[in-house]
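Enquirer: Structures incoming, each one as structure tokens.
Please treat every number below as a calculation from the coordinates, not as lab data. Every value quoted in this text rests on a predicted model; they were computed, and no experiment measured them. Cβ atoms are built from the backbone, for glycine too; each structure is taken alone.
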Structure I
């Protein structure tokens, strides 16, 4: 794979992570070529790689789009992510340092300061989960969590935009923090799985919110 292909792939992923590209959005290959100063070949190769990872979808009718999930896909991916995040919390509770606990506390404070802004809250929420990943110190679990989360970021933000979800998330963060800080790995894992896993009714609410237009970074 050429360095230009890597550049294009990284750019698309960065725009998905920042929610400037949301599920269902068409990716403008002409804009990529012009903005990154590359030819059509690395753009096409990047699309192929991301399609293989199911991050984008190439349509036979033409065009490449950020992959949109149906309800069953969302539930399956969320179930897998909840188990991975649970394992991360389990190991973090066994390995976390005082400095790393401070990172979690700072992230929780940022979450509380975000108010009801789903996008601001999501960024602070990511800091909390990244803090646990760092404490877990397992690159394989980090890679797995990143891969699944990348495919459902837009849906996570849509969940946070539903009534009561930010308040619920804040409370769960403190409980997870307490379990990790007190060295209770089994409890930390169980709390994290419940924190990540969504019910069928919440999933339906997320899909409805996505249909209306999920919160977007301008």
Structure II
């Protein structure tokens, strides 16, 4: 995954460190030289571009044309909106997340303004970035135990390997259990004969190693 973080303050640095720890390819854009130095010391595996992220040329320098996702997390809502609109409408970044600093401005952070997800907490941003972007339509609902088993939710995409298949015919990763299937708001406990349709949301229990296999099946 190629991820750009616009804003290298406390939120941006926190997010960058988490994503780098997950093995993602992260580029941070920050205009404050002091913040840039802190970032380079704290996140040596991240690329840092010293520039204004609201300038299209800065986004191009950061590799926006190859980005899978961008998180605009500066301390100014108007700046985050400008960055989000540029990323989505000018450069067609698939996934754009923006930080909402003032809850009164939340109504502006919509897909119409280039924002796929508007959030106002660093940990929520990190969760959507790690799980929503890295695993596409798969979110970790809960982690269990020290060995990092998880309960995850995965959406059946049109054309995915599991679309139209009965659960008993799907080669799930080892130690994976399908706990429930949500179809158009109706939650059912499935059995081996349950067929997954596009748009269904499956809730699964799996190991840490199994999450990547699940992502490939549902992508």
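Enquirer: Going by FRET efficiency 1/(1 + (r/R0)^6) of positions 62 and 110 (r between Cβ atoms, R0 = 30 Å, to 0.05), which of structures I, II comes out largest?
Expert: Checked I, II; max of FRET efficiency 1/(1 + (r/R0)^6) of positions 62 and 110 (r between Cβ atoms, R0 = 30 Å, to 0.05) sits with II.
Enquirer: If you don't mind, there's one more thing I want to ask. A value of 0.45 was derived for FRET efficiency 1/(1 + (r/R0)^6) of positions 70 and 190 (r between Cβ atoms, R0 = 35 Å, to 0.05); which structure in I, II was it taken from?
Expert: Answer by label: II.
Enquirer: Work out distance in nm of label points 7 Å out along Cα→Cβ at positions 38 and 158 for each of structures I, II, then name the structure with the largest result.
Expert: II
Enquirer: Among the shown structures I, II, from which was the value -6500 of helix-only ellipticity at 222 nm (-39500 (n - 2.57) for each DSSP H run of 4 or more, over all residues; to 500) calculated?
Expert: II
Enquirer: One of I, II was used to calculate relative contact order in percent (Cα under 8 Å, 6 or more apart), giving 15; which?
Expert: II
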